[in-house]
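Engineer: Alright, structures below, take your time with them.
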Structure 1
Amino acid sequence: MMSEAALRAGGWVQTDDDGFVRLVGPFWQRQAGEALELAVATDERHRNRSGIVQGGLICTLADRALGAASRLLTNNRAQVTINLDVTFLGRIAIGDILIARPHIIRQSPSLNFGDVEIWVEDRLCAKAQGIFKLLDQR
């Protein structure tokens with residue numbers, strides 16, 4: 001199991017957020033070649049009634065990762081999620097570090113479409129697809 005110290009050593013940088021993500025994070029981010037990755041180290045705050053990681057954390061990480069990838073391609077243009085479909089593929093234990101690997105697969109003038117895989121080490125645990133509406137520049 002990777003620790004936060006191992007994340008730092010692996011080139012991960014903790015992201016700042018004063019909104020919702022601050023309640024469930026911190027989230028970590030790094031560039032892996034041209035690809036963006038986000039991570040979160042799970043702890044007791046993320047536990048559901050079954051004693052494993054709550055699905056809402058996985059959804060939040062998927063949404064944030066896709067949004068970050070979309071913003072990267074649009075020069076940090078403001079946008080909102082208009083659709084997010086998540087498929088859970090395996091249980092995630094408290095203490096696991098989730099790593100999200102997002103990809104924007106199609107762009108239009110007003111929408112970005114992407115998919116993301118969420119991994120724990122070498123195990124695929126969730127997949128998601130999202131659509132992001134690019135907001136008018138003001």
Structure 2
Amino acid sequence: MLLFTGPNAYITPSWYAAKAATGKVVPTWNYVAVEAHGTVEFFDDQERLLDVVTRLTQIYEQPRDRPWAVGDAPPDYIKSQLRGIIGIRMPIARMEGKRKMSQNRNAEDRAGIIGGLSRSDDPQDTTVARLVPR
């Protein structure tokens with residue numbers, strides 16, 4: 001299984017309107033995650049690794065004004081760096097996703113969560129604030 005996590009944030013009970021009304025609140029965590037299941041293959045073949053690293057670099061460098069290419073570095077240096085990489089390949093047999101964004105809370109509590117997260121300096125918190133249902 002590979003786990004891919006997205007935006008996530010701690011949710012303090014202090015943001016819930018229900019805290020003042022009943023006190024029956026506890027902290028929680030809001031998050032987005034996807035599990036990918038399959039049979040993993042590990043490889044360290046230098047030619048195959050070079051192909052993967054080259055393709056990955058092209059994807060991320062292509063939009064830049066002056067894209068860097070694997071061929072810009074000395075071949076011996078690239079070869080030494082490839083020795084530190086273990087490749088993985090996993091054909092996906094099954095995927096499961098989870099999005100927990102306080103959807104079980106009432107609108108008043110969600111408004112408190114959105115307000116609290118929106119005041120944070122942490123970009124993760126402000127991203128989660130945008131994902132909480134209004």
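Where a number appears in this text, it was derived from the coordinates with a stated rule and is not lab data. Since this is a predicted model, take the numbers as computed values, not measurements. Cβ atoms are built from the backbone, for glycine too; each structure is taken alone.
Engineer: Assign the value 2.1, calculated as distance in nm of label points 7 Å out along Cα→Cβ at positions 11 and 35, to the correct structure from 1, 2.
Structural biologist: Numbers: 1: 1.2; 2: 2.1.
Checking each candidate, the match is 2.
Engineer: Hey, another quick one. For volume of the Cα convex hull per residue in Å³, for residues 3-42 alone, find whichever of 1, 2 sits highest and give me its label.
Structural biologist: The structure with the largest value is 2.
Engineer: Assuming 5.5 is distance in nm of label points 7 Å out along Cα→Cβ at positions 19 and 83 as calculated from a single structure, say which of 1, 2 it is.
Structural biologist: Working: 1: 2.2; 2: 5.5.
Only structure 2 yields this read-out.
Engineer: For helix-only ellipticity at 222 nm (-39500 (n - 2.57) for each DSSP H run of 4 or more, over all residues; to 500), the calculated result is -11000, so let me know which of 1, 2 that is.
Structural biologist: On the way: 1: -6500; 2: -11000.
Traced to structure 2.
Engineer: For which of 1, 2 does Cα Rg over 2.2 N^0.38 Å, for residues 27-106 alone, calculated from the coordinates, equal 1.16? Walk me through the intermediate numbers first.
Structural biologist: On the way: 1: 1.16; 2: 1.63.
Structure 1 accounts for this read-out.
Engineer: Further question on the same structure: Taking distance in nm of label points 7 Å out along Cα→Cβ at positions 91 and 115 for each of 1, 2, which is largest? Spell out each step's value before the answer.
Structural biologist: On the way: 1: 2.7; 2: 5.4.
Answer by largest value of distance in nm of label points 7 Å out along Cα→Cβ at positions 91 and 115: 2.
Engineer: Here's another thing I want to ask about it. Identify which of structures 1, 2 gives the largest calculated value of relative contact order in percent (Cα under 8 Å, 6 or more apart).
Structural biologist: Values: 1: 24; 2: 33.
Once relative contact order in percent (Cα under 8 Å, 6 or more apart) is worked out for each structure, 2 has the highest.
Engineer: Which one of 1, 2 has semi-axes √(5λ) of the Cα gyration tensor in Å, as calculated from the coordinates, equal to 44, 19, 12?
Structural biologist: 2
Engineer: Of the structures labelled 1, 2, one was used to calculate distance in nm of label points 7 Å out along Cα→Cβ at positions 51 and 67, giving 1.9. Name it. Kindly include the intermediate steps, with their values, before the conclusion.
Structural biologist: On the way: 1: 3.3; 2: 1.9.
Source structure: 2.
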